[in-house]
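There are structures below to look over.
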Structure P
C-alpha cells in the first residue's frame with residue numbers, strides 16, 4: 001500500500017515542531033531587560049521647609065511626566081523616618097503632610113495622602129521617604145544640613161520610578177522624636193528597617209505587604225499618641241498578627257500596657273520583645289545617658305523602666321543559654337581617650353546592673369568600649385539629634 005506523501009510531509013512538520021519545542025525548553029530563557037538608569041537630578045540646598053517640599057514635589061512630577069498613571073489614583077505617602085535610628089520625628093511627620101498636599105496639587109488627578117490602612121489596601125504606587133544627618137564631608141555647601149530623600153515606587157513590583165535627594169537647613173528641622181518613639185525602649189534598627197531604608201535609596205523590592213504592615217503600625221501609633229490606648233492595643237495586636245516578631249508592634253504593646261498601669265502584662269510583652277531580639281541576634285535597647293556621664297537620664301519613670309528592662313534582658317539571655325557582648329558608645333565631643341573610658345564605663349555599669357538580678361550575668365555578658373569610633377550620627381551636637389550615639393549595644397552570640 002502506498003503512503004500518501006501529504007501525510008508524510010505533515011508528520012515531518014510535526015517532528016520538526018516537536019524538536020524545536022524540545023530545544024527551546026532546554027534553553028535558559030533570556031533575562032528580563034535591565035531597568036533604565038534614572039536620570040541625574042541636581043542636588044539643591046534649602047533654607048526652609050516649604051522650599052525643600054516644593055523642590056521634591058516639582059522634581060517628582062517632572063520625572064514622571066511621561067509615565068502612565070496607575071488605575072488607582074490614591075497614592076500613600078510615608079512619614080519621613082530617620083534612616084539612622086528608625087524614629088519618626090516632629091518634622092518627619094509634618095513634611096509627610098506637606099509633601100502629600102504639594103504632590104496632589106502638581107500631579108492631579110492623582111491624590112497623595114498620608115499612609116493609612118485604607119490607602120495601603122489599594123495602593124499601586126507609594127511614596128517612600130526618609131531623613132538623615134549627612135556623613136561628614138557629604139554636603140558641598142557650608143553649614144549644618146538634613147538630608148531628605150524620597151522614592152516613588154510601584155508597590156507590587158518594587159519598580160522605582162524616581163528617587164530624589166535634597167538638603168534642608170538643619171536649624172529648620174525639628175529632630176525631636178514623636179511621643180511613641182520617645183517612649184520606646186528600643187531603636188527599631190533591625191534588618192526590616194535596613195531594607196526599608198534601602199528601598200527609599202532606590203533598591204527596588206516588592207513593598208505591598210510591607211505597606212499594609214507599616215500602615216497598621218502607623219494607625220496604632222496614632223491612637224497611642226492620642227491617648228486612645230484601647231484602640232492602640234487593638235492596632236498593635238493586629239500588626240503582631242501580621243508579623244509576630246515586628247519590633248514596633250511588640251514594643252507598642254509593652255508601652256500601651258505600661259501607660260495603663262498593667263505592669264504584669266507590660267513585663268510579659270517586654271520579655272517577648274527581648275526574646276525576639278535575641279533570636280535576631282541584636283538588642284537595640286534605648287538606655288539614655290546624661291551627656292559626658294555614666295548616669296542615666298532621670299526623666300519621669302525611666303529609671304523604673306530601665307530596671308525592668310535590664311532584669312528581663314538578664315533572664316531571657318540566661319534562659320536561652322546565650323552570651324552577649326555589651327559595647328558602650330559615646331557621642332563625638334571631647335577627646336578620643338576620654339570617650340574611650342566613658343564608653344567602657346557605661347558598658348561595665350550595665351553589666352553590673354544586670355548582675356543584680358541575674359546570677360550568671362558576669363559570665364554571659366562581656367563589657368567593652370568603642371568611644372566615638374562607631375557613631376551613627378557623629379555631629380557631637382549632644383542633643384536629641386545624636387542621642388543614638390550615646391548608647392550601649394547588645395550583640396548576642398553563642399557562649400562557646
Structure Q
C-alpha cells in the first residue's frame with residue numbers, strides 16, 4: 001500500500017491525466033506526468049513533468065527511479081514502455097492488459113476466446129481481401145483499423161466487397177471487419193478492480209453518440225434490473241479474465257433483437273464515467289488512484305440521477321468559447337473545461353454534468369443546453 005506523499009507517474013497529460021492528477025493531489029499524492037505536447041492540460045497540476053516520447057529511454061529510466069507506481073491515461077501508450085517500467089515498480093493496469101485493449105484484433109479475439117459475445121467479425125491482415133463467402137455475412141459492416149481508432153476515427157461503413165477492397169488497399173494496416181448491428185441502445189459501465197481482486201462497479205450509463213463521438217451519458221440507464229445486473233456481471237468477469245487492476249470501462253451494444261454484445265474495452269477512466277465526479281461518493285479518478293496505490297476501493301453509490309454532456313471543439317469559433325453562461329447559470333449544472341488550446345471539430349474541450357430529480361429530467365436539461373449552445377454557434 002502506497003500512502004499519501006508517494007510519487008505517482010502518469011503516461012499521458014490530456015484531460016484524463018489532468019483529472020487523475022487532481023484526484024491524486026487532493027488525496028495527498030504527488031504526480032509526474034509525461035506527454036509529448038508541451039501544452040498538455042495535466043502539466044498545470046503535475047509536481048514534475050517531462051515533455052517527450054513515451055518511448056524515451058531517459059524519461060522511462062527517470063520514472064523508474066523516482067516514482068513509486070505508474071499508470072497510463074489512455075490505451076495507446078506503447079505497451080513495451082509499460083513492460084520496461086514493470087521491471088522496477090508497480091504498473092497498473094499491466095502492460096499485458098493495455099496491450100490487449102489497444103489492439104482491436106487482440107481485444108476481440110480475447111473476448112471471443114473467453115466466451116463473451118461480440119458482434120460477428122473478421123480479421124484482415126497484410127492487405128489480403130477475404131473471400132466473398134466469408135465477407136458477405138458481415139456486410140453491411142464497419143471496417144475498423146486495429147490500432148489507434150477512437151471517437152469514430154479509423155472506422156468506415158462498408159456496404160460492398162468492392163468498397164472494402166478499395167479501403168483495405170489504400171491503407172497499410174490490419175483491420176477488423178465487424179457486422180453493423182441494428183442497435184436499440186448503447187451502454188457502458190465503469191468499474192475499479194484492486195490487485196487483490198476486490199471490485200467496485202458503478203451504475204450502468206446509457207450513451208448517446210453523434211458522428212461516432214459520445215454526446216450524452218445518462219445515469220442510471222433506463223433498463224430492467226435483470227439487464228443492468230447482466231451488464232455489470234459481464235464487465236466484472238471481463239476484468240477478472242483480463243487479470244486487470246485499475247479502472248476499466250466496458251462498452252455494450254443492445255441490438256434490436258434484445259441481444260447484448262460487448263463492443264470495446266478502455267483500460268482507463270472513461271468519458272462516459274465523468275458523471276461520477278458529481279453523482280457518486282467517489283469518482284472514477286479517486287478509484288484509479290486507490291487501485292494504483294493499493295488502497296481499499298471506495299463506494300460507487302449514486303447520489304443523484306445525472307446526465308453528462310460533452311463540449312466539443314465544434315462549439316468554438318475563432319478560439320472563442322460558446323456562451324457557457326447557459327451552463328453556468330443553471331443551479332444543478334457543473335462545468336469542466338480542460339484548458340486545451342486550439343479547439344477543432346470533434347476535439348473534447350470540456351464537459352458538464354446536470355443533476356436532476358430523475359434521469360429523464362437531467363437528460364432533458366443536458367440536451368436542451370447542448371442544443372442552445374449549438375444554435376448560438378450556428379447564428380454566429
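A short reminder: the numbers here are calculations on the coordinates, not readings from a lab. Since the structure is predicted, the reported quantities are computational estimates derived from the model, not experimental observations. Cβ atoms are built from the backbone, for glycine too; each structure is taken alone.
Quick one: log10 I(q)/I(0) by the Debye sum over Cα atoms at q = 0.16, 0.19, 0.26 Å⁻¹, for residues 71-142 alone came out at -0.71, -0.85, -1.14 when computed from one of P, Q, so which one is it? Source structure for this number: Q. Which structure, out of P, Q, was mean count of other Cβ atoms within 10 Å over residues 295-302 derived from, given a value of 15.5? The value was obtained from structure Q. Work out the source of -14500 here, i.e. which of P, Q gives that when helix-only ellipticity at 222 nm (-39500 (n - 2.57) for each DSSP H run of 4 or more, over all residues; to 500) is computed. Among P, Q, the structure yielding -14500 for helix-only ellipticity at 222 nm (-39500 (n - 2.57) for each DSSP H run of 4 or more, over all residues; to 500) is P.
Taking mean projected area of the Cα convex hull in nm² from the coordinates of each of P, Q, which one would give 29.3? Checking each candidate, the match is P. Quick check: 19.4 is what I get for mean count of other Cβ atoms within 10 Å over residues 207-214, calculated from one of P, Q. Which structure matches? Checking each candidate, the match is P.
When distance in nm of label points 7 Å out along Cα→Cβ at positions 175 and 359 is calculated for each of structures P, Q, structure P comes out greatest.
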